[in-house]
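Dropping the structures in below, format is structure tokens.
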Structure I
Amino acid sequence: MDLAYNIRSGVPSDHPFVYSSWLKSLRQTPPWLFLTNKKYFEKMHDVIEYFLSKNRLLVASAQGMPDDIRGWVLASPSVVQYVYVKQGNRRLCMAENLVKASIGSDPERKLIVPFITRSGEKLGQFLVNQGIIRSFSASPAWEVFDAVRDWKRAAGKS
């Protein structure tokens with residue numbers, strides 16, 4: 001497998017992969033582990049839809065093959081909502097490069113991460129150690145669910 005990749009702006013045809021990879025990778029992480037499948041997938045589908053509407057999606061794809069997605073990041077300037085890299089592409093600095101492409105490099109930035117896995121904790125500490133950000137912290141999940149609820153009401157989706 002060729003490990004070279006390009007980072008590009010996400011497009012709507014990337015969204016199914018974002019939903020699938022996010023839902024599967026976060027599912028086995030506390031506290032999501034303790035929800036029923038029905039509740040988890042229903043709630044998180046709304047969260048992902050909300051974040052896709054409010055943030056920038058960047059995709060790492062195989063060089064010369066933009067539909068071969070290797071990883072992605074969904075972020076705003078101060079919040080990385082989620083970053084995902086396929087198993088065979090990890091340890092290639094892909095997650096680091098996706099985050100840097102989405103938020104830039106600012107040694108004074110305090111990064112907020114609403115959903116974090118063990119891999120995400122390692123990435124956050126690596127970014128701090130490299131001087132890319134000053135610190136990172138998780139935001140309370142209920143704040144995200146409150147924002148999603150309000151967004152759905154305003155959009156007439158609830």
Structure II
Amino acid sequence: MIKYGEIGELINNELINRIENANNIVVYGMPKSGKTLIAELIQKKLTQFTLIESDDYIKNGWLQGMYDMHDVIVANPKKYIAFGVQAGRLLRHGFRTNTFKPDFIIEIECNEESIGYCYLRDGEFDKIKKSKIRNYIKFLQSIYNKYLILAKDDLPEIIKLNTSFL
């Protein structure tokens with residue numbers, strides 16, 4: 001468990017050396033688990049990567065936004081760090097269509113107490129109801145689990161980081 005506010009310690013030289021030669025990285029995790037901060041901290045050390053966040057594409061709708069994000073990644077041969085709540089769907093769609101496979105998945109694990117605290121910190125009181133958070137987490141996890149089952153024989157390397165602080 002890390003101390004609150006010290007998530008940067010997870011982005012150490014060992015991790016950077018392991019992923020620096022990748023073409024694409026996906027940062028996957030639940031809402032409020034630290035995906036954005038992890039992606040930004042990695043990109044700060046590995047400036048050859050372009051950040052692409054699924055939330056930037058949600059304006060086009062939940063499903064269409066993921067397709068739009070996928071199309072940008074596939075059409076532009078850059079090195080990307082893709083992240084956001086749609087990352088599981090991006091992985092699953094990329095596998096099903098054989099169009100996108102990252103070199104690494106950085107899987108963020110974070111306990112429910114830490115996620116709940118972050119919702120409170122950010123003033124998102126309407127989302128704090130335990131059942132609402134739990135159901136959303138189950139939904140997102142089910143998509144990611146389906147990807148893991150589909151791609152089980154051809155998975156990229158998965159690096160797990162735990163951002164829990166409570």
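We did not get these values from a lab; they are worked out from the coordinates using the rules stated. Everything numeric in this text was worked out from a predicted model, so none of it was measured. Cβ atoms are built from the backbone, for glycine too; each structure is taken alone.
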Parent structure of the calculated result 20.2, given that mean count of other Cβ atoms within 10 Å over residues 55-62 is the read-out and I, II the choices: I
Structure from which 0.60 was derived, FRET efficiency 1/(1 + (r/R0)^6) of positions 103 and 127 (r between Cβ atoms, R0 = 35 Å, to 0.05), options I, II: II
Label whose coordinates, when FRET efficiency 1/(1 + (r/R0)^6) of positions 31 and 111 (r between Cβ atoms, R0 = 25 Å, to 0.05) is calculated, return 1.00 (choices I, II): II
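Hey, FRET efficiency 1/(1 + (r/R0)^6) of positions 7 and 39 (r between Cβ atoms, R0 = 30 Å, to 0.05) derived from one of I, II reads 1.00; which structure?
Working: I: 0.30; II: 1.00.
This value belongs to structure II.
Work out which structure the value 23.4 belongs to, where mean count of other Cβ atoms within 10 Å over residues 23-30 was derived from one of I, II. Each step should come with its number before you reach the end.
On the way: I: 13.6; II: 23.4.
Source structure: II.
Given that relative contact order in percent (Cα under 8 Å, 6 or more apart), derived from a single structure, equals 19, which label among I, II identifies that structure? Spell out each step's value before the answer.
Numbers: I: 19; II: 32.
Matching structure: I.
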